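Quick note: the coordinates plus some simple rules give every number you see, no bench work behind them. As the structure is a computational prediction, the values presented were derived from the model and not from experiment. Cβ atoms are built from the backbone, for glycine too; each structure is taken alone.
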Structure P
């Protein structure tokens, strides 16, 4: 160690995505309140060698990793490599993936100095103080003695002779004593912020680690409100509450939702994980009064099989939940994300298919198909033999089979999950899926057939462009759907129109599909529509000073041979050309579709005459 060089303690996060921020490392740094501590965040998409080089060049004296099921493999490899490159560096780990079997983690990672278990803010602070004192006393000696570690609660460490020692468990922390974790808001521009206003969960779901701490601790409302105001002032795009059941306290929920509504900046979105059947009329009325897109709700249904729900220690009334989800949906202002878990007890294939169809019928913005993860420390881990659980022994501990599902079933559900993610959760095929749904007995059957088509054509496991996904859906329909139709040619025209509608609803595509119907006969009339001051006044009044060209770049007019939105709901109908204006400056905050307006009565032969009469045949504002 060079004389005069300050010590460095590096908190290291390896996140799932670049857009994510890591709440844990920012909380630890804020709690420690020391200039010795800095943060480096990477993603699982970074190369291990690049992360190693970056950490090594920092020349840290201590490195502490935040560990989860998605990054533990990279962390363990980095621990080994950093120790080989810089053997004097102390290496610590913390987080849910190492807290419940810390001794085993240390045994399989001999380069690791110790593990912080459970809530880490006070534990990390005490470690920092111990290392700083050691640095002040010795200058270059950073191996803490056993007596220096023994008084720090909540750690498992390796002593000088290699034996492992476990200190007393860390007591639950007072949420109000934790400092605000985000010191410099400017560094989180265009990132998702994770925020917690409570810890613990009142429920006891057997697959969840949060059920271990049944006592819910809240951060004072005045503190939460001040901190949320900072996010709003900085116009953070999205704030995700990590509270396990945000709405477990009605008065608190009402106060925070009122604050968010009344201080809406028109940009920030807030994400909450809730139990839907706890919502009451007052809360739902408040949700209905919010700006579209201000709030999104994640609702864990998991299964609609009562026997399964009971086995996993959940309390859920699906009939009540359905009514609440539909009521919220009527306001078309709240994004709803509903979750299912495959591989739960008593859920065979028929039961899961029913759960899928039940949830699909609620038409959530996203239907998340997850697979049971048998997490260390959870009740499900303890009773795994009772349910015949077969799962990956390494992270992510995902189920491979149960007494009710074998691996063949799991693979089928994996294929369906991929199709749901691509074609439903992307919200890019809304009209197309609505139409195709008519030809299958259940929604699950549609996605199952689509998954089988991908497998037959060897399309699964490949990266496809957005336009290719539309082409694949058309080919699938020609092979699997049109043969069932009484008028295959006309049914194909409806599907192609739905695909074109979905394409243009998202963006003004540059390359028109070869199978798209020819709109060139309407080119003159489209130009006349945009040129007409009367049409500008009616459809583009809020565009202000934008020129003709700018307005055309932000919108698109497509002429359909049928009224496509009616056709996909009721099946075949008589051809009748309908022009639709897509306005990308007015997007639906829930689907991200541009606003679609049928130009009934405003797109016919008189449009061109109006333009010539009022603008002398010239495009208005074209300069």
Structure Q
């Protein structure tokens, strides 16, 4: 089973040789649970090798005027030696200093990465055009991805460099390291591709190190980009059009900087949905939220809004300093797998756009659009690990923050409000049995026994909660030295009516050799329809001429986690999107629904602050909702 998300990081040889701090940054990426493929360039290392042997380095001048290194058959052994001596040895030694295991080699060794020699090239020599036929420069054709995936699971870091292998020549050919990194990121379905360079990303003015270009869209003309940086741009564009990864160029000689240029596979700025489209294009599978959290921290710069990343990794924004706090709690993680994000004239499709990046981006816009009163505070948090059982972000929020009311960012559709969620009861059932012949009298297989135990537990849960739902979501089976072991994971969705103490009323004792471990127990939660938070939404819906539909969802959200200790704190969930698309490969969010939900949310948040101020000032509005608004209230369960 593979480890976490995959980073492909392209390092120039100057960074590797002269800026060793980069290896500490790579160590931190690995320590966060990610896999790392380093692709190392060699310009500085090759230069040092030629100087060491007192040999002039040959170049060719192209018709464009660009000079490129001439890699003839006589030069290839020198280039290969330079990579071995000045790049691979440094990478191995530096990463081993951090206790990391490393697999490092030339891409062409054992034919791991292979390509095709380029056609003869035109060059200018002594003012005349010539044809150079023996240049061992080529293009990428493919790689043995199955081997690379195994290596990435077995080692902390895999490092590859040019040259690669040319099967027809039965020899090595050189290839641009930036392009190599892009192709490998595409082949391996990497989540993140990083080009580390000597400047703070792409610069408008090469003489001004602060003139970073923050965003590059597919139709942008980059007239200021010259020389070697052109190849990085080509590689970045290749990766965003054919891969699933996010891509940026960062520096100088570091990944951990605000000097980044991000590349987006859209034609230009998308106005009101621009941030949403960018957020969806940064993969953030559970436990890999770091990149998205830091992108938001650097990008969301609104007046009077503070931002930080807390101890759990949650992205936290606050507007206002009053004690009257409304929490807008979304989550920034998604389930696997990641597929290419695509935008059309009506909306966007991509992993997590419905569940629940669309909702959270609308929360972020509230920081800019809502006027927070002097006695109020708008707290916007994007939680981590909502999609896995740990709920790390929500537990940290529960224990370290407080609020007078909470809006959870989950898809309800712009015309509905979620009042509650079922709870979660998750069990791991382990059965140990001695192996016996299946023809033996009264023999029952360990797997059959697991099914019997599951049926029994389901019956016991239904006795205390007839509305519960259950599914056997995983089964593992192994035979070790004549001992059979079967492990099953049984998942229950428990209705709010089961109460907070449902676990204590379920007997989980079984016979010898059967162990039941409770992995997660979270009660369901249902909010009242009569509090001021719901009233704020009722009035907001009515202002838009819409009726409101109430939902109780059979899933679970961070609302359940907060409700374990945040007693008497009103909580609802609201956000754009069709929840039936959650966790599917068909997530699609319509721009019109995003805009509609954003308007309703803004009015509801504004109304909640107004109603709270009335309570604090002792000026409760006694006008009934029936006379204030004309709205049809319907109830449905989804």
Please state which of the structures P, Q yields -8500 when helix-only ellipticity at 222 nm (-39500 (n - 2.57) for each DSSP H run of 4 or more, over all residues; to 500) is computed from it.
Q
If we compute mean count of other Cβ atoms within 10 Å over residues 348-355 for structures P, Q, which one ends up with the highest value?
Q
Structure from which 11 was derived, relative contact order in percent (Cα under 8 Å, 6 or more apart), options P, Q
Q
